[in-house]
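*Asks:* Structures are listed in the sections that come next.
Read-outs: derived from the displayed coordinates by stated rules, not from any lab. In this text the structure is predicted, and so the values were computed from the model without any measurement.
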Structure I
Amino acid sequence: MPAAVRLRADCFASDLRQITKASKDSDQSCRFLSLVAIVEGRSREEAARTADMDR
C-alpha cells in the first residue's frame, strides 16, 4: 500500500482553494482539489475521485 500523504501542519483547505482559483492550469487545479479533500479528512480514493484521477 502506498504511503500516506503528508501535508504541512500550516496547510489549510481555504488556502488551497484560493491557490486553486488562481491557477490557470487545469491539471494543477485538479491536484490542488485532491489535496483539499485530503485536508478535509476524506480518503485517498475520494480525493482521487474529486480530482478525476486514478488512485
Structure II
Amino acid sequence: MEMFAGEVVLRDPRDVAYHLELFEFFKKRAVRGDDATRLLRMIAQEFLREGE
C-alpha cells in the first residue's frame, strides 16, 4: 500500500481485510462527476473568500 511517506506491506489477513473494509467505506461515500466538481468549486470559493 503506497503512503505519502513511503510504502507499507500488509501480510496479516486481518490487516488486509481491515484496509479493504476501510477502502469500501470511503468508496461508498466518494463524490464523483458533476457533484465532485460542484463540491470542489464551493471549497475553492470559500478558500478564496477567507483570503480577502
Structure III
Amino acid sequence: MHKRSDSELTKSGVKRAVAFGERIKKIDFTAIYSNPSKRTALSTYLIRQRFTLF
C-alpha cells in the first residue's frame, strides 16, 4: 500500500495502466479527468495513449 504522498508509479502500475488502456481503447470517450498526483497523472497519460478522444 502506498502512503498518501505524491509517489511515483511502480513498474507494475505502468504495466497495469497500459493493459487497462488496451482493454478500453474501443470505448468512445470525450474526456478523461484525473487528479494532479504524479501516479494518477502518469496512469491517465498511459491509458490515454491507447485511444483517441473525440
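*Asks:* Please state which of the structures I, II, III yields -14500 when helix-only ellipticity at 222 nm (-39500 (n - 2.57) for each DSSP H run of 4 or more, over all residues; to 500) is computed from it.
*Replies:* Corresponding structure: III.
*Asks:* For which of the structures I, II, III does the calculation of semi-axes √(5λ) of the Cα gyration tensor in Å return 33, 16, 8?
*Replies:* The correct label is II.
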